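J.: What follows is a group of structures, each given as structure tokens.
All of the numbers you see were taken from the coordinates with simple rules; none came from a lab. Since this is a predicted model, take the numbers as computed values, not measurements. Cβ atoms are built from the backbone, for glycine too; each structure is taken alone.
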Structure I
């Protein structure tokens with residue numbers, strides 16, 4: 001459930017966002033057949049096929065380019081390499097990484113991988129521009145992958161269980177607009193139904209203007225899309241209550257005192273329970289860069305400002321009260337739901353290290369991705385803690 005950005009010019013930030021379409025999803029909601037106020041268009045897909053690609057065991061990968069880590073236990077989880085170009089898996093807390101890429105894709109560059117990880121074994125992704133649209137799905141930690149034709153090749157996914165999911169598909173961007181479509185599956189991605197789509201010359205409840213970073217659903221009906229728009233002090237944040245058919249802008253969010261004429265980039269909500277969620281918002285103005293933290297205690301109906309972390313670039317919340325932020329040259333922790341953030345000394349990590357990403361799976365086990373150079377991100381290094389951040393060890 002993470003979102004990462006570097007501190008560069010607004011133009012570069014917008015360019016990165018436009019190329020995408022985060023969420024990080026670890027929700028566990030039992031699916032039910034959704035209802036909606038409008039007719040859902042059925043979009044035919046090709047006949048589903050499943051062609052597993054298997055190997056006796058995953059090969060060991062010697063990483064020097066891990067950029068993000070997604071763990072589901074102190075030992076098991078996933079990682080993506082720089083530029084989201086390769087999927088890795090670990091079974092020993094990141095001491096060893098295994099190459100979990102489907103063999104058919106191993107040698108292909110520029111796949112723009114945007115996987116969704118449901119747990120330590122299950123994942124979905126669609127490589128950009130590959131064979132006209134193919135959904136890869138694993139249920140055994142990447143040992144085997146099934147391939148199913150999909151009616152799109154540029155999507156971000158959110159699954160509510162192993163069968164019910166949504167795909168936010170980028171249809172193109174330009175002139176301050178970003179066109180998307182939303183699809184739903186009831187069978188783990190074998191078939192897809194179009195729920196929403198932008199059409200030329202047709203006004204929609206989810207406007208074409210602005211960028212869409214990704215999508216989060218909590219239950220089959222309630223979903224959120226965050227993004228940005230080239231207007232200051234404007235939250236580009238939309239919600240649906242009918243499974244994505246219609247959308248309405250969230251208008252009850254306010255900026256904290258001292259934030260004026262700021263460019264805002266709204267990330268995706270992170271749900272910790274049926275009711276509690278966090279919403280990170282990047283704020284950039286003449287005074288600098290801050291990560292604003294908002295919280296909802298009513299299923300995302302309202303959002304209350306909690307606090308901010310200067311230069312915050314990655315948020316990880318592990319409970320209703322505890323969370324972490326990687327912020328340039330410091331690592332922050334909250335134990336009161338984001339109201340206050342304390343700098344963690346990070347014993348074992350050299351001074352002057354630049355923090356890029358942070359991942360905790362519980363109160364004791366965590367990982368950070370760091371670099372010596374905040375501009376080039378070279379080299380990338382991973383540190384691990386098993387004592388709640390009191391001490392850190394470099395992972396070879």
Structure II
């Protein structure tokens with residue numbers, strides 16, 4: 001009784017004015033549906049009544065719809081009825097579902113039937129705020145023999161984000177699951193739950209990449225490694241190798257992730273240079289130029305200016321040449337007096353493409369700009 005009162009008070013925050021009448025759904029009054037759900041001996045009829053609670057709330061905001069939905073989800077003796085309650089819950093708006101978060105999480109924790117737990121995992125994939133309160137039962141579903149249940153639980157945990165960090169230990173074994181959708185969902189979730197030991201998780205993902213035959217899972221690994229942000233030698237080495245992957249999307253993801261890592265990924269400079277000079281994809285060559293400058297840092301770019309100049313002089317696409325001009329120009333006063341850099345940029349002032357010519361002129365001005373000593377002292 002106390003729980004019902006608390007629920008009613010909570011639901012009052014969802015709508016300012018609730019419906020106290022007896023609206024009709026599918027040819028029956030609300031009071032008939034509630035009576036059927038609470039008292040009918042037939043599980044089939046109770047399941048029909050559970051389905052009717054959705055429109056009774058969505059269309060009429062009936063005061064008894066949500067309390068009865070939660071009650072039957074927890075105490076109905078039929079797994080089919082409880083499962084239907086969960087499916088009805090999945091049709092609710094996110095703000096309404098959030099009000100039910102604690103009650104649904106409690107129902108999940110108490111639920112023993114695998115089919116109902118799978119439905120709960122599927123439903124919670126829609127509602128991050130509810131999933132955050134059901135991390136423990138969701139993690140237990142990861143051990144379910146049903147691949148669909150494991151995928152649903154992993155995706156729900158991913159939606160919960162960093163609130164689900166303790167689920168990482170249960171997600172890791174799924175990296176070697178025989179079913180591709182399970183592996184992919186586990187990789188996706190591990191990049192988003194914010195584990196306490198990201199280096200350990202990142203190393204496991206990098207190892208999975210080396211064993212993984214499926215291209216979609218390999219792509220997912222690269223994306224999750226970027227989200228984890230671990231810049232260990234193992235991860236950088238794996239990503240460096242992935243810049244030559246057979247899959248174009250994987251190559252692009254690896255190049256961009258290395259650029260995102262910056263100087264911590266300096267060991268990947270040579271593979272990135274190879275992409276910048278030899279890959280047939282213009283867009284990937286451009287990404288590789290940017291990533292190479294990022295991992296080297298200004299001093300590294302200056303030290304390997306000859307490599308950048310070769311790319312700038314040899315690439316047939318002006319966008320790639322423009323990227324090199326901009327990266328060399330970004331050195332500013334650091335490149336002042338470097339005849340090779342300044343000379344190469346001056347030559348680009350005769351480039352066939354006007355944007356490259358303009359960028360080269362701006363780069364030379366930036367490099368040769370006189371420094372105001374008083375202003376420098378102030379800075």
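J.: For which of the structures I, II does the calculation of helix-only ellipticity at 222 nm (-39500 (n - 2.57) for each DSSP H run of 4 or more, over all residues; to 500) return -500? Show your work: numbers first, answer last.
T.: Values: I: -500; II: -21000.
The read-out was computed on structure I.
J.: Figure out for me which of the structures I, II the number 33, 23, 17 belongs to, where Cα extents along the principal axes in Å, for residues 186-249 alone was derived from the coordinates.
T.: Details: I: 41, 28, 18; II: 33, 23, 17.
The value was obtained from structure II.
J.: Have a look at I, II and say which one yields 23.0 for mean count of other Cβ atoms within 10 Å over residues 130-137, as calculated.
T.: On the way: I: 18.6; II: 23.0.
Source structure: II.
J.: Out of I, II, which one gives 18, 16, 10 for semi-axes √(5λ) of the Cα gyration tensor in Å, for residues 258-337 alone as computed from the coordinates?
T.: Numbers: I: 21, 15, 9; II: 18, 16, 10.
Matching structure: II.
J.: Of the structures labelled I, II, one was used to calculate FRET efficiency 1/(1 + (r/R0)^6) of positions 114 and 226 (r between Cβ atoms, R0 = 25 Å, to 0.05), giving 0.95. Name it.
T.: Values: I: 0.95; II: 0.10.
It must be structure I, since only it matches.
J.: One of I, II was used to compute percent of Cα pairs over 42 Å apart, and the result was 38. Which label is that? Can you show the working numbers first?
T.: Details: I: 7; II: 38.
It traces back to II.
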